[in-house]
Each structure stands twice: as C-alpha cells, then as structure tokens.
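Chemist: The following blocks contain the structures, represented as structure tokens.
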Structure 1
Amino acid sequence: MEKLTRMFERVISICIDSMLAILVVVVLIFMGKAIFMISTTLFPLSEAPHLSFLIEEIATLFILLEIILMLLRYMKDGHHIPVRYLILISITAILRELLLTQGMANDALFFALAIFVLVLVLLVLQKINAFQHTQEKDH
C-alpha cells in the first residue's frame, strides 16, 4: 500500500511539473509578445498615448518575469512557493495600476496605501524569519 501511495504521489508530481512547464512556455510567449510591442512602440515616441502604452507594456513584462521566477522557484524548492514572491508580484501589479492611474487621486492614494501595507507585511515576515534563524543558532 505504501508503495502504491508513493507511486501515486510521483505521478501527481510529474503531472504538476508538466503543467508548470507548459505554463512557463505560455508566459514566455506572452513575454515575447510584450517585448515585440515595446520595440515597435519605441520608435514613434512623439505622442503621449504611446508613452502610457509603453509604461503599461513594461510593467506587464515585469509581472510576467516575476511569475516565471516564481514558477521556477516553485519547481526548484520542491513545490513550495515562498509568500515573499506572491507579495512582490502583488506589489508589481499594484504599481502597474498606480502608474496607469492618471487624474484619479483617490485611486492613486488607495494603490499607494496598498503597496505600503504589502511592504509592511514583507518587513514583518522578514523580522519573523530573522527571529527564527537566531533561535536556531542559539540551540
């Protein structure tokens, strides 16, 4: 029975890794599309709408890059995602929206507040981890 359980876990792990590999390929395709859109937008920069589109595409590229890094880390660390990566992706997504918010002061204030809260969460998590590491050194 134990052998059957291990075999089942192995099959599930292979399926998950295969789906994640497909997801990485799809994200890479979207990154290629974003890079193409950025490169075609760089040349006629004389109009303001192009600049906002360029900022939007660059911010999307960073989000996609962080997703790929998170997926690679997930596979490397044995199917475990550190919360830090999810928070960083959230900060990047909110920052993208903040950059694109023009003329809406309330929205910009709420986005900035959300980023501030997420940075505070990162600091708290960092302090908790540092505290745990010092306890391990003492014992």
Structure 2
Amino acid sequence: MLKDRDDSSSPCPEEKSPCGGCGQPIIDRFYLLAVDRQWHLGCLQCAHCRVPLHSELSCFSRHGTIYCKQDYFRLFGVKRCGRCQMGISSSELVMRARDLVFHLHCFTCISCGILLTKGDLFGMRDDLIYCRPHYEILR
C-alpha cells in the first residue's frame, strides 16, 4: 500500500523508519507499507525472482520474506497431481517424474491405463506418462 509521509494519520512523520529491503532510512515523501514494514518504492520485490512489487495490489509473505503471487504458490502452495490436478497432502505417498508429482493411483499410462509402480520403465511426452511399449510406439 502506497503511503504519504505527509499524511496526518502517519505516526511521527518526521521520524525516518528503516526500509524493510535495504535497511536505509526512508526520507522520501512516499513509501510502501507491506508486512508491517515500510519500503522504498524500488526495494519492495520478490525475494525469489526479484520482480518489483511496487505496482502490485498484493504481495505474499512467509516468515517475513516477501514473494510475488506466482513464486509464493509455486514454492509453498499445495502440490497438485500432474494427472488429476487435485491437491496432494504432505502425508500422501507419491510418484515423481521430472518436476511433476502424482498420486499413486494416477501414475498410469495415458494410452492403456496400466498402473506404473516403482521400478517400472516409462516415458514422458508433453508431461503425459506412457508405459514403455506405448512410449516406444510414439518415438
């Protein structure tokens, strides 16, 4: 939220608060207020991708660190199954392939539906799982 230091509702407008990003005093008339800290306009940015957040309507915080919406949900959001797109709880057993996570019952060949388990050979194309025989046909 963009704040005006000259606004009479600001506590102690003559007091120079340190920036939540760089730690330097904020002497500018305008500053941003996010996660109960004041920021220079150029200092409020995503801790992961460094995209500036001064023009965003919202930003996200975890343990005091600021993130853009995309990085926050990618890093901390509920993981989704690569097949059914339903959420996966942290206590569920899963299968992983590349950067995707699957429920055990969803880790099946897209062509024939055979359930693939640990140790089975499979292939992937366009993030879809194929048993070895069907993957060989695609090649």
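Chemist: Rank structures 1, 2 by mean count of other Cβ atoms within 10 Å over residues 35-42 and report only the one at the top, that is, the highest.
Modeler: The structure with the largest value is 2.
Chemist: Determine which structure produced the value -31500 for helix-only ellipticity at 222 nm (-39500 (n - 2.57) for each DSSP H run of 4 or more, over all residues; to 500), calculated from the coordinates; the candidates are 1, 2.
Modeler: Corresponding structure: 1.
Chemist: Here is a follow-up. For the read-out relative contact order in percent (Cα under 8 Å, 6 or more apart), a value of 11 was computed from one structure; give its label from 1, 2.
Modeler: 2
Chemist: For which of 1, 2 does Cα extents along the principal axes in Å, calculated from the coordinates, equal 67, 38, 24?
Modeler: The correct label is 1.
Chemist: Taking mean count of other Cβ atoms within 10 Å over residues 99-106 for each of 1, 2, which is largest?
Modeler: 2
None of the figures in this text is laboratory data; all of them are computed from the coordinates on show. If you're wondering where the values come from, they're calculated on a predicted model, not measured in any experiment. Cβ atoms are built from the backbone, for glycine too; each structure is taken alone.
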